[in-house]
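Each reported figure results from applying straightforward, stated rules to the coordinates on display, with no laboratory input. Being a predicted model, the structure only gives us computed values, none of them experimental. Cβ atoms are built from the backbone, for glycine too; each structure is taken alone.
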Structure 1
Amino acid sequence: MMKKKETEIFENNFSVPNFTSVQLQMESYGEGMYEKNREPSVEKNYLSYSVHYVESGIGYIQYDDGEVKKLQRGDLFFLIASHTIRYYPDKKNPWKYSWFVFTGTNIPALLSKLSVSAENPVIHVKNRAKIGKLFTDNLQECAKFPKFAEIICKAKLYGVFSALLQESSLSSEIKTAVEPSHILKAQEFIECNYQRVDLSLSLVAEHCNLNKAYLSRLFMKTVGVPMSNYIMSLRIHKAKLLFDEGETSVKKVAYMVGFDCPYYFSRVFKSLNQPPPCTPSMYIEQVREKKKVLETSNENEK
């Protein structure tokens with residue numbers, strides 16, 4: 001008996017990488033509703049990247065000493081690394097928004113495809129339903145499956161960028177002006193060695209067989225933040241994961257993520273978790289309260 005011949009309906013092989021050189025590392029996500037008299041949030045020399053979706057109301061954003069941009073329901077605005085940024089709600093109709101905070105490789109190239117910059121940090125979304133749903137679904141799914149929140153966030157954020165690229169008819173290949181393989185190698189080394197107190201630009205450059213000054217410029221151009229800031233942000237991210245898992249010793253966690261001084265660790269933790277300022281002890285207490293609420297909710301469901 002002759003076997004039925006199989007028919008391939010469609011197959012597409014990516015001979016040239018499209019998004020493989022864009023690597024996103026999640027730092028946080030959330031949602032906020034702000035009072036009309038709230039003081040402006042000020043980010044000085046912002047360390048990461050973030051994208052915010054305005055769910056309702058009106059707000060404003062200003063980069064450095066540039067023009068103040070007005071935002072309203074359905075708009076997206078970006079906070080871009082290495083800038084001083086002020087953003088605040090309208091006094092009559094204050095905004096409510098949700099957000100993703102992230103770092104990664106080749107983000108400047110990705111943002112340039114969307115024509116996003118410090119001079120133009122706002123996107124007036126055409127398909128509000130699609131973009132808004134990605135932010136809403138992220139909050140709901142992360143609340144339902146907190147153990148998988150990081151991968152859920154990453155999937156939704158990629159979805160946001162994909163939708164924006166399609167909306168702008170900018171689905172052409174991302175062209176990188178730098179060598180992403182060097183940066184990926186550096187980031188992999190940092191990820192595996194962030195616990196080391198001696199981790200530094202010199203050590204990473206030696207691992208990558210690159211000149212220290214060249215790697216520093218390449219890292220800044222590709223990732224958008226200095227390597228020292230990237231390492232600090234990663235260490236604090238890892239510390240928060242340890243606290244989330246139940247570790248309560250600030251001193252122990254400080255040593256586990258590569259700090260040789262718990263006091264300095266607390267200072268860095270506080271500076272990277274604001275506004276409002278949040279110390280390691282305050283974060284530990286927040287984790288405890290969340291667990292109590294979750295336990296109470298589970299008991300009530302029984």
Structure 2
Amino acid sequence: MKTFPQIDSLRTDHFSHYLRLVRADRPIGIYLLLWPTLWALWLAGEGHPVWWIVLIFILGTVLMRSAGCAVNDYADRHFDGKVERTRQRPLATGAILPGEALGVFIVLCLLSFGLVLLLDWRTILLAFVAVALAAIYPFTKRYTHLPQLVLGAAFAWAIPMAFSALQSDLSILAWMLFIAAMIWTVMYDTLYAMVDREDDLKIGIKSTAILFGAYDRLIIGLLQLAVLGLLWLIGDMAMRGVIYQSGLLIGAALFAYQQYLIRERQRDACFKAFLSNNLFGFIVFIALFFDFLAYPAATGA
């Protein structure tokens with residue numbers, strides 16, 4: 001049987017471009033979307049969430065984050081080539097066509113929706129909001145300095161979905177956690193936007209980093225305090241114990257370290273501060289996980 005090495009090589013290269021389109025080589029976005037989802041699942045499941053539902057949400061997180069990257073690059077295809085950090089993205093270089101990126105977005109959304117169909121009808125309805133937020137976010141950078149707020153809603157929307165799937169109800173605890181996760185996303189994505197601030201100013205892209213200006217560190221600090229305060233209150237309402245509280249104290253120390261990193265607003269330092277939020281999300285989840293083991297919900301903290 002005849003083989004065509006050049007054709008095989010082209011197919012392999014094109015597949016690698018698809019992987020780069022959905023950031024398979026940079027899973028940080030998956031982690032940042034996953035941690036608040038796991039917070040919600042453990043709180044809604046009172047430390048014992050249904051495992052097949054946990055699996056659905058984990059797979060859905062991977063699919064929707066990948067879909068979000070594809071539609072984001074489609075929306076930014078005329079801008080990414082002018083930004084230092086993004087100029088080598090597949091759409092910016094022409095390695096992938098705009099229609100292909102849209103196709104990837106649609107296919108991944110359909111796969112994710114297929115998973116949601118295994119859940120109750122309320123969660124299915126909430127999933128439509130998740131897709132809408134993922135599709136809208138990339139275009140908000142043209143019209144508002146608060147695209148991070150839309151991203152926050154998109155990244156936190158798995159929280160009401162998790163509570164709906166496990167409790168068939170959306171309690172005040174669910175919405176408080178949603179707000180905490182949304183504020184956290186605004187905070188860390190502002191750090192991310194600080195990396196591109198100079199480039200964004202030149203090409204007309206809007207962000208909270210530009211909006212906050214010289215007050216960026218102060219506002220980031222206030223957002224960090226708001227996240228910690230809400231998570232502490234949520235823990236109190238859920239009758240969590242000292243393990244969870246200790247996790248928040250460690251998280252507070254990490255937030256202080258982020259402030260140290262961004263003191264001179266250097267690109268690499270701001271990016272490092274952004275990446276460290278993966279550790280924050282992990283710490284909160286691990287603290288919550290072991291706190292439920294030590295203090296089962298039935299008996300309280």
- Structures 1, 2, by distance in nm of label points 7 Å out along Cα→Cβ at positions 141 and 261: label with the highest value: 1
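Work out the source of 16.4, 48 here, i.e. which of 1, 2 gives that when Rg and Dmax of the Cα atoms in Å, for residues 45-84 alone is computed.
On the way: 1: 10.7, 28; 2: 16.4, 48.
Only one of 1, 2 returns 16.4, 48 for Rg and Dmax of the Cα atoms in Å, for residues 45-84 alone, namely 2.
Work out the source of 16 here, i.e. which of 1, 2 gives that when relative contact order in percent (Cα under 8 Å, 6 or more apart) is computed. The partial results should precede the final answer.
Details: 1: 16; 2: 20.
Considering all the candidates, the number was obtained from 1.
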- Candidates 1, 2; Kirkwood radius over Cα pairs in Å computed = 20.1; producing structure is 2
- Comparing mean count of other Cβ atoms within 10 Å over residues 37-44 across structures 1, 2, the largest value goes to 2
- Item | Value -14500, calculated as helix-only ellipticity at 222 nm (-39500 (n - 2.57) for each DSSP H run of 4 or more, over all residues; to 500), assigned to which of 1, 2 | 1
- Note on the structure: Working back from 2.2 (distance in nm of label points 7 Å out along Cα→Cβ at positions 165 and 277, computed), options 1, 2, answer is structure 2
- Note on the structure: distance in nm of label points 7 Å out along Cα→Cβ at positions 61 and 93 gets 1.9 when computed on, of labels 1, 2, structure 1
